[in-house]
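What follows draws every value from the coordinates through simple rules; no lab data is involved. Bear in mind that the values here come from a model prediction, so they are computed numbers and not experimental data. Cβ atoms are built from the backbone, for glycine too; each structure is taken alone.
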Structure P
Amino acid sequence: MCGIAGIVSQKPQTDDGRVVSMLQAIRHRGPDDSGTWMNPERKIVLGHCRLSILDLTYQGHQPMISDDGNLSLVFNGEIYNFRDLKKQFFAGDDSFRSSGDTELLLRMWQLFGKNCLQYLRGMFAFTVWDRRSEKLFLARDPCGIKPLYYKDVQYGDRGEFVFASELKAFSVINKYWPIDYEAMGLFLRWGSIPAPKTIYQGVQSLPAGSLLTLDLDGQTAIESYWNYQDIILENNNNDHMIRSRGEAVEWVREKTLESVRSHLVSDEPVGAFLSGGIDSSAIVSLMRQSGQSDIGTFSIGFDDEAFDESGYAQTVADKFETHHVCRVLTKARFLASIDRFFIALDQPTLDGLNTFVVSELAHDEGYKVVTSGIGGDEVFAGYNRDFRAMPKLWKQLNYCGKTIQTIMRKALDISVAVNAAPAHWARVGHYLSGPSTLARCLDMGRGIYSTSEIRKIFTDSAIGEEAASIDADSYLPELAPGLNVRDAVSYFLLSRYLGSQLLRDSDNFSMAFSLELRTPLVDAKLYADLAVIRNQNWFLQGDIGKALFIDAVGDLPRSITHRKKKGFTPPFKIWLQSTEFSLESGLIATDYYDETLNAYKEGRIPWSRVWMLIVADRFLSRLN
């Protein structure tokens, strides 16, 4: 796990100093080693900072150059099946200098070129410079676990292409990147910014499962090499038939255990985040079933019993005999660490605080690698609202017909205008005014601020108009007609919520503490394996979320599997009501913030709406 950065210039560069500075800006991603490489023509500079997980020796140093000097590679991530690939394609080859996955990746590119991507199981973002073809390739893993950002810039009298693992590295190229307020509007609408947008104008996020090719004349092309929706559709006619729920349980057990086992490859101890929820508990169970005897687990508790769930984590830790550490997050500890949280923030997000605090704990306990249960809800139908309530509402609204929908929309518009209904109900009106698609209905259920509200948030009305102007519907995934509802919802969540928020936050805040976070339930091979289960009733059986997954794991305590689902929510209800967060940027309207805070204190809106304004304000304030 590492950080990468680089500059491709149309004219020769004088030195590698700027890439060295970019690496310093993201040094937390790889404090163990660093290096740069410049091609003989001085137009390409690649940089890498290393967190040593596989092959802890200097033989894993990057940038790594092929023996013939043609290929140069910088790589962030892990290839979990690298040993299998080495046996399959390089059996008997004793020319490998290292025992890690970087050299294997380099040799795979030599052998297959970009087609090697189809063989890789892992999380990765890497760049390959091919001297013969004079092309630079940027690749990102299928699920988008590892980030990669890029931009064309003008530097002096020459054009340049700049890339890096984090947006912080771009501050070396330009200290004050202009804010993309359309992207800020997307954040206020959804709580995150979807790729390819970022918070900075012109800086792009390479989409998950994509390959970018750059010629030295500055021409770029992006192609998608993997798409979850395509995998699902391909399996509609799969010959592999699972005829009973019992067979499905055994299949899920086999494939999730295989995924967890593959994610344990490491030359460092692998710990686990343990919240006491189903997914993280299942990962710990499967780690134990995989044969890992020594497991360190980490959780966060609160000194308020109404919010504290650390007892559930302790129950799981006791059952599987882990070395468990729980840190109590008090209000004082939260306030003492919040400035560091905002410093670590790469771009605005509603989520991430949980990953930040538990990553700090794992780091303090000496760990470099941990697993997480992220992804279980999205693939095993754990969100009742998304998998059950919203599709049901979508069908009911479609049954009403356009005439009744129009009447409902007009009534809502009037009610919101005269404050007879909360302003966020305008999202329902927005849905009713457009195409009646499942994606738009799911978006309505996950939206936060409406377009009319976003206009009021900023002190500058022009900024408010810009933030509200973007066509958010254009950033929703298109759901193919051939998908059943469960698959469609999974694809929507993987593309939007999981991909743009949970995975990005997990990478951002774990790497802030030089911690590699692995997600066995977010895995392209696992998704393909699960796609052969065509009976959707097995996923959505009864009122118990993720019943198929629970039965497949087999040994989770009933107190974990049958308790009411509850996400990680610090005691904001108390903290926000008793703490004054003064606005600092001068860009968020004080009157609107006070009105929002008062509405929260009166119980009319959720805490998330206040927190989002604080996050936006703190992010904007550090740019002034």
Structure Q
Amino acid sequence: MATQSTGSASFLANLGKVYGTYTGAFIGFTILLAILEQVGVPNKWIGYAFVFLTIFVYAYIGYLSRTMEISEYYVAGRSVPAFYNGMATGADWMSAASFISMAGGLFLAGYNGLGYVLGWTGGYVLVAILLAPYLRKFGQFTVPDFLGTRYEGNVARICGVVVLFCASFTYIVAQAFGIGIITSRFLGIPFEFAIFAGLIGILVCSMLGGMRAVTWTQVAQYIILIIAYLVPVVWLSTKKYGIPIPELTYGQALSEIGALEEKLNIVRKHIEPFVDATGKFSWVEFNNFWALVLCLMVGTASLPHILMRYFTTPNVREARQSVAWSIFFIFLLYFTAPAYAAFAKLEVYQNVIGAQISTLPAWVQSWSQVGGLLTINDLNGNGILEVTKYAVAGAFLDLGEIRINQDIIVLSMPEVAGLPYVISGLVAAGGLAAALSTADGLLLAIANALSHDVYYKMINPQASTKRRLMVARTLLVGVAILAAAVAGTRPSGIIQMVAWAFSLAAAGLFAPLVMGIWWKRTTTVGAIVGMIAGFGVCMFYLIATHYFAMPLWFGIRNISSALFGLPVAFIVTWLVSLVTTPPSPEMQDFVDSIRVPRGEVRFSGSAHE
């Protein structure tokens, strides 16, 4: 054990050197593949190299980080410095939705799509102010663990587990969908099989080393994904406008898009925010925009796999610093996403629209074979790809003779723009890193909650460390396989599924977490009834509108279903708490103690171990 501790200390002391070397090696690997492309190595081998080598690196890190220690498996030994925890959180956060779908959402919705950017980044302000430091001070392993302790019993704990499972599982399905798209396109295998192939990398990383392995893998994944995201858009910005800062040049790209849309008779949806399909201001769009921002912000502050990241820091101060670093590392990608969307749309208009269908490049055929995400039909029969309409249909931009799914915009853009294929492989590696890193965190959140909060805390408190880890690893495999199977049914677009997950977490967890920390009068019964009521309303609205065609309430789309569940949770918790017996003085003292950065947690109840 001493040897392991010494090795861990040595690794932590040399983090800069380790990841600096890793970054240099990855850049060198990319340059080598670029050279090989120039000398005639087939594109498919370049794609194989990016996919397989990166998965191998993640698996190798997982193998090196394997552990049989409970604290290492659940919270990485609480030894992750704020800078690297922020980077790992960035990777954990920037899922397939952020990397693959967010720019695609902006591509489809224009300014109205900025709700995703505002909501997802703004949520970290809530995390920093309301939750992260206090959950770190609490010092246990999972979010349901906090609920079980604060509300003194297993009923609150199991309610937290149910919400956690529903939200995290929905999120995992979206990641599996993204993994399927990437591996299907770049390995040339059917979508349904590609999903399961991508699971190998997830399981090896998370199953052997738990949070310890996932943390150091996610740092490596962040490095790859941010390089992969920035390179193509910086390249295009330099190529078109001579400035390698796309955030400064995409305004010119939007002007060119506007001119082309006028020429093609397309409604210029990107020019004004809060407009409907006709280009006119709409209160419904206005309300949906801010409803989405609110739900994503609150959902960010409620997601268990994100909150778990702040359990891994050495102390409360570093938990706060970690949030700041998280925002910085997420900012680097989010600040670039609008530019990515603008350049992608400009390239489609310039390089695809008006081209001879028979002479379209090979990428068109390749992407049309990936789950129907790109379709082309010569409706006019003249052999030229033309715009016959402009409509957003679900996750597709429908221009009549071409339909493009938002989930392939980022992945296909290098090929659309005619960049070297090595850039396409690089982007695929980045998208895979984003999806795998989030899937790892989500799987751990579910498996840890089920193994720790259900199995250990409620079923078998005498379970040995070995048995607890065996249960956690078995659950990891089971949940991963189930998520892949559900993703194979293609329930919706990536960004829509992720928004559902945020709403579920917001409606079910935000009220009991925030009120549990900030209002000592919150009672056990109040929190439980509030959780059930808020989560129930949110789940009802989501299912009824998506699967049973129930009319929308006030025109609010179901991606913002927490707009109805969230206030219900707060109001019910408040009212029921007022009419039920207040928490004990010991519990109120416990709440006071976790709000103070220094000192010990002052609670020794049976639920707190």
Structure R
Amino acid sequence: MHPYHNTKIALLGVGFLLEYLFPCVRHLVGEENLYDCVIGTTAQEDAIPGKEARMGIRVWYKRNDEMLRTLRPDIILFAPQPYLAPEVARTVLKPYYDELRAQSAPLPDLYAAPPSPVGQFYRDLLGQDIHVVNLLPNMLTEISGMDVATQGVTEITFPEGDVWPQDHEARLREFFSPFGACVNTPPHLVMAYLGGQCTLHTVSEYVYTIRTACNKRGYNLTDAQVASALRAAFQRYTHYHYEPTRPCSEEDVPQALRPAIDQVIRSLYDGVTDACLALGMDRQLIDDLFLNYVDLHLHTLQVETREQVVKTAFQHATKGGVTEMALRVFYQRMEYPLARAFAALEGQIDEKAIATLREAAADCTRIVTDHGYRLGDPLPPVLGVEHHAVLYGLLVRAFKAHLGDAADQAVHEATVTYGRQRGRRMALRAQKLGLPLDMVSYMALKEWKPSSPTDFDSVSLRQTPYAVSQERLCPWNQAWKTFDMGKEANFYCRDIDKAVLEGFSPALRLTMPSCLTTGDAQCEFHFLDAQMDAAALERLAALKAQLGESVILPFPYHVAHLLAAFTGTALAKYGEKGQAAIDEAIEGFKAQYGQSAWEMVATELKKDFNSID
């Protein structure tokens, strides 16, 4: 018999992660002992029959206290949502450990899956005599039928001063052995590890961005070919190799692209390394943690579609968590220079562009690291473009789910209503200020402003006989990419600018021959009634200086206005189905951004969006 068979394990919070880790439970306890030795709890009562059938254990609805006292576990696997972990620890774990201590009973080891709170929090709360480990398990065990579990690593972190008995640590490592080796990261470096890992996870977006940019130049590449070439270049650069594996080759892309492929995979890994070294890691720990990770993800992209990879990433990720933050930074800081580099590629990428990408990877690592520290104690929300864009995507998805064939027309009507109302408000301000309803006034009276000068990359192609401009970078588009809402975004960009202009003055005209959300390299705007000669540009500059930020409305207002416009359309024409769609979108927004963000929007819903008073 295996020395750890009959180990009693309590699963506190049986969700995706603990089901994923269940092969480790089965390995340690023994298949024949599962029912007697393992009990789990969940807050999803309707999911219990399925969980019990899949796992072969008892799963109880929220009966955490009863489960612990019934089982008397040797190990507690603790995996609530990070923001719930402190409260569950206080209300469930502390009374139980206090009770065991009063009985002079053995204390179970605590395996805590959320990286935050850190292990020392649990020791300070539960007692310095407990043994606790924070863990980030290997989440990639199979690639298209090939078992690669032992290639990955599980990151483990012991609190400072927590010296585990040798047999307890051996049991921990045996527990995770089906998923590869354990790598011990000191507690002060665990968030740096998380930052580096999540930044390297964006290699999937590198593949997609490179392939898209190259194919616009006629290369006709697949994601698999780009991933294979990146993987081969990475292996050559780092001398990393692991079996079993599938072959990869830089020859899977044309010779003209290979120097740039080599440059960008180096810049990504080197940027993460720069940040992790600055945060206190040594090079050996960096390579132990990350070499396998890059290779595994590029291997995956050789054989699985991007849609599969994105779906898996969102399934594994916590809403508002570190993976999402890395994607956010990628689309804000990294995707645009990467796409531009390959769009204009002539041999190697210039050194300045590579330095930009390397520094962006380092910044992403630092930003995600900082975000990880805040997960257990989130800051008050600041609503911006992302919240507006994501709510729009959620509304489109909900309309499609509940309104069937009528959804596209309903979305169109709601978007146009929203845009025209925005334009009419701008016209009311113009009239109040005694301004003509012309293009100069329209351009000066916009109700929002970029949060950063780098949010856009605007190019003026000409000013006369009418103004033509391009936007090559847009924060709405980048937000939709972050959350895989490209299909939903098309509805917004098809209608919004024309509707706002029409609401401001029906006499003004706009055409858009290209749009970012349909895959074009830019949004191109032809303002047919805007002859922006020197006098007009001078008047525009003076008017903007005069108005300052007096016409800018906060984003909670804009988010609420968007919801109000969709709600009006949904209820006026679609009754209960429309209400169900609105309710679903609101719940999705709450799930993504939390109750406090929703309350900021709900407060603004009381306003009259057709008025400037």
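Given 1.2 as the derived value for distance in nm of label points 7 Å out along Cα→Cβ at positions 143 and 311, which of the supplied structures P, Q, R does it correspond to?
Label of the originating structure: Q.
If helix-only ellipticity at 222 nm (-39500 (n - 2.57) for each DSSP H run of 4 or more, over all residues; to 500) computes to -11500, which of P, Q, R did it come from?
P
Given structures P, Q, R, which gives the highest value for relative contact order in percent (Cα under 8 Å, 6 or more apart)?
Largest one: structure Q.
For volume of the Cα convex hull per residue in Å³, find whichever of P, Q, R sits highest and give me its label. Spell out each step's value before the answer.
Details: P: 158; Q: 144; R: 178.
Largest calculated value belongs to R.
Which of the displayed structures (P, Q, R) returns the greatest value of distance in nm of label points 7 Å out along Cα→Cβ at positions 303 and 551 on calculation?
Sorting by distance in nm of label points 7 Å out along Cα→Cβ at positions 303 and 551 in descending order puts R first.
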